Structure 1
Amino acid sequence: MVKATPQTPIHTIGLDIAKLSFSVHGFDVAGHTVLAKDLKRAMVLTFFAQVPACNVGIEACASAHYWAREIGALGHKVRLIPAQRVKAFLPRMKNDAADAKAIARAMRDPEMRFVPVKTKVQQAGLMLFKARDLLMGQRTQLINALRGHFSELGIVVPKGAHEAKVLVEQIRRNDDDQHLPQAVVAALMPLVSSLHALEAQIRGLDKAILARHRSSETSQRLATVPGIGTLTASVLSATVDDAKAFAGGREFAAWIGLVPRQHSTGGKARLGKISKMGNRDLRRLLVVGAHAALYRMKSGKTKSPLADWARTLLAKKPFKLVAVALANKMARIAWALMAGDDCYNPKHGV
């Protein structure tokens, strides 16, 4: 273990966090190691309370925002670093001490990009979405299970979650015309009960998300953009703390992952499919919303420069490609609304 001395004050600390075991690595202003030690969870805040104010880097992972808030309250300047950017500074072998050193080295990179520290309110908003997303996945699993079991009995219904209600009613009634064995009813009734419980819980989360949306002026302005509804607007406002941290709408769309993957060389640009390197939740919500908006634009019900642009592109490109391009436009518009105080004006050009 290397300790700091009065002649070598700590300038930068890399903190590798985990559930119980933490590693700390410190550099002085010249980049020399002056601190390297392991900490138990209960000693982390006590340690940082005794260290003079300095720059602290943490890898943006589970519980990172909590530790950033707590350590920042002690007077330190805490920055969160994306995990993929820390890996470039990692030596050949990986362990907790090496991770802490890599984080400290990444903190010294003048071109490093950092993750804004989220507040409890922002994290609570994202928890509502994550919990709802999990329950929606479980709901889909139950519906697919019911469809699969009934198909073995020769009973098939059209696609769509609402169509599964026909299967639920058949289990509930189980009249003489259906001839469902009692074993079938005994096996599938727990699935039906779980499905109803999930739907009630999802409705409760929807109400909580709507209440949060109505309390956020930014979220309400975002919901005026075509393809961005209450859910997407709430997630956008909770995820992006300061839109001005991005240089522009193009950089914001790239951060979400709505730009083509590049493999360019020799001055020749080669563009492929979207990179999918950014925020997968926002990307999914924007692409799904773009599909819904594009169906409406395609029918001619929407009259705006954005709709005209989409219809022109549809005449030359496949529907799904245009939907992703529209999602990119939506992301740029959302950035403009979050960076400023304007509302969406459908008469503006694209």
Structure 2
Amino acid sequence: MKKTALTETHRALGAKMVEFAGYEMPIQYSSIRAEHLRVRESVGVFDVSHMGEFYVTGSEREAFVDRVTVNDVKALSLGQVQYSCMCKPHGGIVDDLLVYRFADQILLVVNGANVVKDWNWLKENLRGNVQLTDRTDEISLLAIQGRNALDVIQPLTKIPLAEIKYYWFCEGDVAGRRALISRTGYTGEDGFELYLANADAMTVWNALFDSGKRFRIEPIGLGARDSLRLEMKMCLYGNDIDETTHPLEAGLGWITKLGKGEFIGRESILRHKGAGLTRKLVGLEADGNAFPRHGYSLYRAGDSKASVGQVTSGTVSPVLNKGIAMGYVPTELAAVGSRLQMDQRGRMADMQVVKTPFYQRPY
């Protein structure tokens, strides 16, 4: 397994380490629930250095990235970030990703589990005056998330963090180390990401924890990261989206710019749209004490003969204290208030489609 620049630090902190995306990563330090609530109530730090970073250069870089992603790259201003995804010709999702626009290059940040697949897909579709550079193994990535994130980082940098808008970025020094600072997030809370050279990760990590003592800052594992993003109905590749799902049924029509011109998968997605969606990814809330989990079958209420879908992501929300889930259901069952049942290891649990996100931050 690969290690991040902070692997030994996670071990020293008593983290439970697991294999994830080829890396030895911290799944939790104390408990998933406690870490989840720390982010919701104050601030926490994630080591997400397993994420992939591909730099795209060359005079035709914009046209290339626009062709392989569904969002409109031409609409990006310098210093702006865009959520997008890449699709196969049949419309299935290769990966979801972030697109960062610099003056002379574009940065693609992809899921750690898909680094090799994404790299091969991009190389396979490379054309024109474009060069790709994989810097995944050179870069450490820290995500500082929570309502106090800005106040933790601001004493460590001269960059006026409050001026960085949501889904924008800048470059500067943090704790005396060069960093790319962005404001995106995968938790529903305010927060920032710091892209650093591996050699600088420990220095910045220590500085963050010194600065954050008054906010009771804590390290947060991937377990809480998963429950935090689920409360926001943010998709996880491999669970909620993959090459068998297309963006429209996954609720990603807002990033799929069918009017921008040709891109890989566009014709197939247009056909899906014209034919009408047969299923949709919805948010589900469980009655009682049911615990939804990935793979549990879903049924129409009162009809357990034939499954109509499956839970793609599920947990008990630490904030709501009830079971929440995402899953694909037939379009006629996708309206808020629709009733379903979930097979929880042989016991049928009542579910209903609810408005999402499940969690609304109070600030």
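What follows draws every value from the coordinates through simple rules; no lab data is involved. None of these values were measured; they are calculated from a predicted model. Cβ atoms are built from the backbone, for glycine too; each structure is taken alone.
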task = For mean projected area of the Cα convex hull in nm², find whichever of 1, 2 sits highest and give me its label.
result = 1
request  = Taking distance in nm of label points 7 Å out along Cα→Cβ at positions 295 and 335 as the quantity of interest, name the structure among 1, 2 where it is greatest.
outcome  = 2
request  = Determine which structure produced the value -5500 for helix-only ellipticity at 222 nm (-39500 (n - 2.57) for each DSSP H run of 4 or more, over all residues; to 500), calculated from the coordinates; the candidates are 1, 2.
outcome  = 2
Label whose coordinates, when relative contact order in percent (Cα under 8 Å, 6 or more apart) is calculated, return 17 (choices 1, 2) = 2
task = Kindly point out which one of 1, 2 the value 1, 6, 10, 11, 11, 10, 10, 10, 10, 8, 6, 4, 2, 1, 0, 0 was derived from, the read-out being P(r) over Cα pairs in 5 Å bins from 0, in percent, for residues 87-270 alone.
result = 1
